[in-house]
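Right after this note come the structures.
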Structure P
Amino acid sequence: MSWPAPSQFSIMLQQPQIAFRDIQLQQCKIERNELNLPRPWAGAFAVVYKAIYPNRALQAVRVFSTESPERRERYFRTYEYLKGRKMKCLVNFQYLDDSIRCTDGRWYPIILMDWVEGDTLFKWVNKKCSERNGAALSAAADCWLSLTRELTEAQVAHGDLQHNNIIVTPEGRLKLVDYDCMSVPGLFGRRNLEIGVQPYQHPKRGQNTLLSPELDRYSTIVIYLGLKALSLDPSLWDRAVLQTGNDKILFRVEDFQNPQQSATVQTLLKFPNDTVRMLTSELFYRFATGPLEAVPSLWDLVNPYKEIEALLKAGDYSRAVEALNQRGRFLDAPDYLKPAIQKAYRRRHYEQGAARRSASSSG
């Protein structure tokens, strides 16, 4: 049996009460385009429609455009793992078997997800670069670093990190959508079903690449480096994207194939920022040419707490507290460091109290 074309589902969605099995979905309206037809957002493996309920609540209805025998099991394993975890970068979702009727009379699965208002990362970055808003881009780079750390700590790999799967909300938060390639501990070691979008994915990632918690590491570096460099010089967007017809965040496949001849890579290697120069050198001349599993985490590369962690391990609590205060204490500190940080503040408080008591008694 061949899988229906997306247009066949769109025909049915003109009448939700007929298209959907679920009673609540039957009450919704599907957002329409200028031709008064269901408005689709097309992806690599699914088409997304916006469902609007009578109470104005919104949901994303993902209708698959290809067949995948393992999709159901993988989505259920992912759902079971995530349902007890509140992850700020993800949205609620549910896999529903036999839930949308097609023109062939058969029922097919869908994914229901919370609708995320906002722009794709590419559209948002394009706007901020045109405004020369480096501060907003810098904030996005910091948010991206926190997001990748959240995924790492939860042992979750998205599997297809790229600009169309990252939504920037009106408040400036980053949300990940499209979980077709996602992997959680119960899926690690299985073959990946898709290989993601270049140049965000490692050149050696292929059909036989196994799912692992490290699967996103390369992608997170590519995206962070683009955001970091653009935050310092938004005009890079004009030269590397607009003038070249590039439709990715800063980098092209050609930049990785021949970095020596890439104007963008050579510019970043001479950039007046240590982090940008370091990441460019490592990404293009080591990570992209080495094995995928050897790529370190973004947090290990640019961890803003690296110096503080060293001071804590050395027992230099006074300097550690001073550095923490410069960062606004430790609101964004990784969880594993917080006990040591709290100990440092208690020790510093005790030492200051002891010094005051000593001064008082000697006076």
Structure Q
Amino acid sequence: MKIIKYFFALTLLVSAHVHAQKRPVASEVLQTIQKVNEHWQATHPKHERAFWDNAAYHTGNMEAYFLTKKESYRQYSEAWAEQNLWMGAKSDNKTNWKYSYGESDDYVLFGDWQICFQTYIDLNNLKPESRKIARAIEVMEYEMSTPNKDYWWWSDGLYMVMPVMTKLYRATGNKQYLEKLYEYFTYANSIMYDVEEGLYYRDAKYVYPKHKSTNGKKDFWARGDGWVFAALAKVLKDLPTDDPHREEYVSKYKKMAESIIKIQQKEGYWTRSMLDAEHAPGPETSGTAFFTYGLLWGINNGYLKEKTYLPAVQEAWTYLSTVALQSDGAVGYVQPIGEKAIPGQVVNAKSTTNFGVGAFLLAGCEMYRYLDKKGNRK
């Protein structure tokens, strides 16, 4: 009997410890945000090109600036924008502009070269200068003038460009941005969205049953779905309340949220292949951080019920802040650049990337807002 009582008491203590871990306070989260961002900037003083991976970091950095108002954060993104001439891919020959995968300057219409516009628009909103968004307007208005609708052919592209469309609508008042947003989104859904699961395949190559995970299951890549989920949150933030397609975006967002929390691992993270944990087992931070951001944004803005979704958020933040976060402020367990869950690929505490840090910052900022709203400040 004494042994049983001992183990029962021990279980309660462990449970209490875990529960305590799940209740951060705003001031601690703010310190974490600053530690992570300042570590990244201190270890990366040289600004790189305006391609997607760097640009995704800057979406997180700008969110950290909006939260903290630390001028060094804004200046870091502005210096990056200046170095890149407020452009993505730099070709001026429109007849050669492409949108399949490519990293050279003629891939102007490829979304990986357009995500930088999100940060340029944010910086312009802080201090308006037409040169800051001139290229964004030139590129996107040309794109919208074409008859093509298949620009977003991979899930990542939704995060890269959907928020650009809503931000440019707000900057210009041009409703065509919202019309084309829906047209391109509809195409993306037609080739990547699984209605039954409420999740997105990375692109048409990975649609089940043409492609299967190691154990014969549907293979939804966590970071790919993280890109989409975060994109929907960002779109809903800027989309007019009277947009005729708003309810469809809300519906897709809520269905994803419902699906996401069902397949979270008990340790708080999501595995790289979301429905097959054994395909590429172990923690992964970028997808987890994007899901955490998207779920918290929904709770903070009244789209998701706190009672239903907060437990998943608490588990995820515990993972992000105690496992992914390293003592020096680095963010580990980020799957390297790729497009799928790869069996046997090593992802460990030393695995860090620019876009992973950006995702972590997005999640941290929403966690701070949640706690601050609840009065859990110290």
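P, Q: which one has semi-axes √(5λ) of the Cα gyration tensor in Å, as calculated, at 42, 26, 20?
Values: P: 42, 26, 20; Q: 34, 24, 20.
Of the options listed, only P reproduces it.
For the read-out FRET efficiency 1/(1 + (r/R0)^6) of positions 173 and 341 (r between Cβ atoms, R0 = 25 Å, to 0.05), a value of 0.05 was computed from one structure; give its label from P, Q. Present the calculation step by step, with values, prior to reporting the outcome.
Values: P: 0.50; Q: 0.05.
Considering all the candidates, the number was obtained from Q.
When mean projected area of the Cα convex hull in nm², for residues 45-196 alone is computed for each of P, Q, which one produces 10.7? Kindly include the intermediate steps, with their values, before the conclusion.
Working: P: 10.7; Q: 9.6.
Computed on structure P.
Between P, Q, which one scores greatest on distance in nm of label points 7 Å out along Cα→Cβ at positions 37 and 349?
Values: P: 6.5; Q: 2.6.
Greatest value across P, Q: structure P.
Of structures P, Q, which gives -19000 when helix-only ellipticity at 222 nm (-39500 (n - 2.57) for each DSSP H run of 4 or more, over all residues; to 500) is computed from the coordinates? Don't skip to the answer; put the middle values down first.
Details: P: -12000; Q: -19000.
Computing helix-only ellipticity at 222 nm (-39500 (n - 2.57) for each DSSP H run of 4 or more, over all residues; to 500) on every structure in P, Q gives -19000 only for Q.
For structures P, Q, calculate distance in nm of label points 7 Å out along Cα→Cβ at positions 69 and 165 and state which one comes out highest. Intermediate results must be reported in sequence, preceding the final value.
Working: P: 2.4; Q: 3.5.
Comparing P, Q by distance in nm of label points 7 Å out along Cα→Cβ at positions 69 and 165, the maximum is at Q.
Which one of P, Q has relative contact order in percent (Cα under 8 Å, 6 or more apart), as calculated from the coordinates, equal to 11? List each step's numbers first, then the result.
On the way: P: 11; Q: 21.
Source structure: P.
Laboratory data are not the source of any read-out in this text; all were calculated from the coordinates shown. Quick caveat: nothing in here was measured; it's all calculated off a predicted structure. Cβ atoms are built from the backbone, for glycine too; each structure is taken alone.
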